[in-house]
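Pasting the structures here.
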Structure P
Amino acid sequence: MKTGVILARFQPIHNGHLQLIKKACDENEQVLVIIGSIDKLSKRNPIPWTIRKQLVEKAIKDYSLHEKTKIVELADLSDESDNSHDWGFYLYSFIVSKINQSDFTIYYSDGFETITSWFPGFLLRNNVSLSLLARNTCEDGVSATMVRDMILADSLPENNVVPQCVYDMRQTIKAFLNVFK
């Protein structure tokens, strides 16, 4: 079964993430959406994973992408800057255990050098494919950092940058952001 994989922190989910998920759904029979860094709470990761999962599930359902997607969460192996082969094997074995197959495509929006550093060459040649949707080509280069800054400044536009569920929960998200100001 052709499978796409998306790994993101979703701090919070935004329309760029949704474009990536939609692309993966269009090109695959199933898509594994991995919410990463579930064990971290910090200025960079202020929203608890339970809230992020709730928002991802709602957004995917609202955009009718839920029939092809499975949402799971993954703790970091060491820290989120770990780009070692240890991290790559950890991620690879996690994905294989969830989809029960060894071949898949990772969809990403930036960081080609980072992603390729995770996996030894034989995995990239034989098992792991990569598909880019460049951040600057989707939703005006939106990033979760940009969204968090807009939420803090009370300047988040409705429907242009984030799914409705994030807009509706912006005050709750802001409360988490204020903890790490």
Structure Q
Amino acid sequence: MQITTIGFLGIQHFEDGAATRGAILVTAMDTKPLEFRITAPVRPQSFQATLYGELLNEHIAVDLLGLPLLDAVETKPDLVLVRDNLLMSIISKQEIPTIRIMKADQPLMQKGVEPKMLNPHNSNHPPAKIYTSEKFAGNLQTIAEQLQVIFLQRDLMEPFERIERACVDVHGRQLGDR
């Protein structure tokens, strides 16, 4: 598998957790933006919280935010990177390889596929590790090798900061609010 586009998929909570937005930034390999999408805020009602129980946050992250964003982008990514573990459940519902990226010292909190390290070699950003589910485990080494080449030049955590700032800006303007 050859990676030419990466989708950075994230969620952001607002209003003391009462509202959640999702966003995707599709980039070229050098993390230059190709496409950006953001959802309207999702504000679950107490009745929904009762019905979904502990599944509510995953339902919001995956079914109401993540999947619609992946469907909406015109520039389909070859790879999806996520930071939030809730978004890893998207793997079973779509076919784009999805990888969780995190700081190297962050605990994995899951058993299964051994994570791969990304080392920045003489750059200003800290090392990171990537992880996926069994579904994409066979591609993890190839993906890690390609991401390592990018990681030497670009901090692959930084696009998530762009997403967060964009979400805060959009939410502050109440754009897309219903």
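Coordinate-derived values only; no laboratory data. The structure presented is a predicted model; accordingly, all values stated were derived computationally and were not measured. Cβ atoms are built from the backbone, for glycine too; each structure is taken alone.
Tell me which structure, out of P, Q, gives -6500 once helix-only ellipticity at 222 nm (-39500 (n - 2.57) for each DSSP H run of 4 or more, over all residues; to 500) is calculated. Of the options listed, only Q reproduces it. For the structures shown (P, Q), relative contact order in percent (Cα under 8 Å, 6 or more apart) is largest in P. Of structures P, Q, which gives 2.3 when distance in nm of label points 7 Å out along Cα→Cβ at positions 13 and 133 is computed from the coordinates? Attributed to the structure labelled Q. Match the computed value 4.7 of distance in nm of label points 7 Å out along Cα→Cβ at positions 85 and 157 to one of the structures P, Q, and report its label. Comparing all candidates, it corresponds to P.
From P, Q, which structure was FRET efficiency 1/(1 + (r/R0)^6) of positions 61 and 77 (r between Cβ atoms, R0 = 35 Å, to 0.05) = 0.70 calculated on? It traces back to P. A value of 3.8 for distance in nm of label points 7 Å out along Cα→Cβ at positions 141 and 165, calculated from one of P, Q, originates in structure Q.
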